[in-house]
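Only the coordinates and a few stated rules stand behind these numbers; no lab work does. Because the structure is predicted, anything quoted here is derived from the model rather than measured. Cβ atoms are built from the backbone, for glycine too; each structure is taken alone.
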Structure 1
Amino acid sequence: MSRTRSNFSAKFKTDLVLEVLKGEKELNVIATENQIQPNLLRNWKKEFLEKASIVFDENREENLKEKLEEERKEKSEYAKKVGQLTMQVDWLKKKSEEMLGPDYESKFSPKPFQE
């Protein structure tokens, strides 16, 4: 018997953590009402509090822009490398066909195992 993993939205997590932080209900009660494990809610609360300072970080937008630009450059480099490797494979296929004939691939396919 396997359990399916639940994915909760950011809004759902935030709403529950804020409810815990208000202190009107205990964490265990909130978890039970929402059919989740108390430890999961504790983890969400911990993560929420650890990352709360990011909201007030003045350089946050600038850092995100820099990270996005780095990722774009990396993606561009990967695309360039894929293009280069594709050209090399095509060239090798062409040369192999010229030297060994159109059925060159069959000459290098593994032989079936025989007892």
Structure 2
Amino acid sequence: MPYKETDTLKLYYTIGEVAEMFHVNASLIRFWEKEFYIIQPKKNKKGNRLFTQEDVDNFHVIYHLVREKGYTLQGAKDKLKSNKNETFSDHEMVKSLTKIKDFLLELKSNL
């Protein structure tokens, strides 16, 4: 059986790494941090933001609402405030369906 690298999760991500994950500018990450209460990065002595995996997951939900579903910032805030658990479960469902779709497309291309 061939060796397969495992994905390693970091404890903290810099603002540049988070911005690169979403293909956006670091200024948008700073802006969303100020706008949404669910994003609370830690700051080191120099003032650099350090985002946890939970913060990154929250960014995924915000990105999904704002960029993919077309919510306004206020609409996304209201949705997170009123139905936080439902919003996260919907996003998890979309993420798992996307993985299945990618797997099936890869399988089709290999046939």
Quiz prompt | Label whose coordinates, when distance in nm of label points 7 Å out along Cα→Cβ at positions 49 and 65 is calculated, return 1.6 (choices 1, 2) | solution = 2
Quiz item: Quick one: distance in nm of label points 7 Å out along Cα→Cβ at positions 41 and 57 came out at 2.9 when computed from one of 1, 2, so which one is it?
Solution: 1
Exercise. Given a value of -19000 for helix-only ellipticity at 222 nm (-39500 (n - 2.57) for each DSSP H run of 4 or more, over all residues; to 500), point me to the structure among 1, 2 it was derived from.
Key: 2
Quiz prompt | Label whose coordinates, when relative contact order in percent (Cα under 8 Å, 6 or more apart) is calculated, return 13 (choices 1, 2) | solution = 1
Practice problem: Compute Rg/Rh (Cα atoms, Kirkwood Rh) for each of 1, 2 and report the one that scores greatest. | Solution: 1
